[in-house]
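Laboratory data are not the source of any read-out in this text; all were calculated from the coordinates shown. All of these numbers come straight from a predicted model, not from anything done at the bench. Cβ atoms are built from the backbone, for glycine too; each structure is taken alone.
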Structure 1
Amino acid sequence: MLHDYAPETQLAILRNIYQAMPVGGRFIASETPLNADKSGPEFTALLSLNMLVSTDGGIESSPQEYLTRFRQAGFSQVRIMDIPGPRTLIVGEKTTN
């Protein structure tokens, strides 16, 4: 869902989600991240190209970029959960107001 938007819009969305959540809440995003040097995997690179041409700034990001945005939005206990297939879960919690 986040990859549909430009990075600065992703951050704004994450901040809004964080503000709306109760303390103890958890947000999980399902994304298809690029690898650290953004050279692949091929499916994700093609998906990122598709996002660039079909949205207003949408782009796939590396796991580190997603983690950074979650932290900038205020989330703690931020982590990556690998699941079978091309998707990855990015998890963040709201531990304080």
Structure 2
Amino acid sequence: MPLVTSFVHPSMIEMLDAAIEDAVERGSWIDSLSVLPSSFGLQDASKILSLCPTVLSALKDNKALILGESYIFSNGFVKGVYDRVEKEMEAFSLSGSSDIITE
């Protein structure tokens, strides 16, 4: 199958698709470039992601999102990060509000 700068065998798409499926199911994330051969660039990664059934399904069902051209984050992972940041901000505002120095 043609990509932007190279060609890929369908088995490569299947391998990447399985890795992405695992990351989405575990509530994690994956950089597709870490699975693909080092000769693949961002444009190739973006193109091959558009050929992965799991990516298409996860995007359609709001189970994942693509950041940049090669990172796939599950919504569970993003929600976990958001919840932790929200907690840290609450803790910071409770404990640090009197420590702010204004000039």
Compute Cα Rg over 2.2 N^0.38 Å for each of 1, 2 and report the one that scores greatest.
-> 2
Where is mean count of other Cβ atoms within 10 Å over residues 61-68 largest, in which of 1, 2?
-> 1
Compare relative contact order in percent (Cα under 8 Å, 6 or more apart) across structures 1, 2 and report the one with the greatest value.
-> 1
Origin of the value 3.6, where distance in nm of label points 7 Å out along Cα→Cβ at positions 37 and 77 was derived from one of 1, 2 = 1
For mean count of other Cβ atoms within 10 Å over residues 5-12, which of the structures 1, 2 scores highest?
-> 1
One of 1, 2 was used to compute helix-only ellipticity at 222 nm (-39500 (n - 2.57) for each DSSP H run of 4 or more, over all residues; to 500), and the answer was -12000. Which one was it?
-> 1
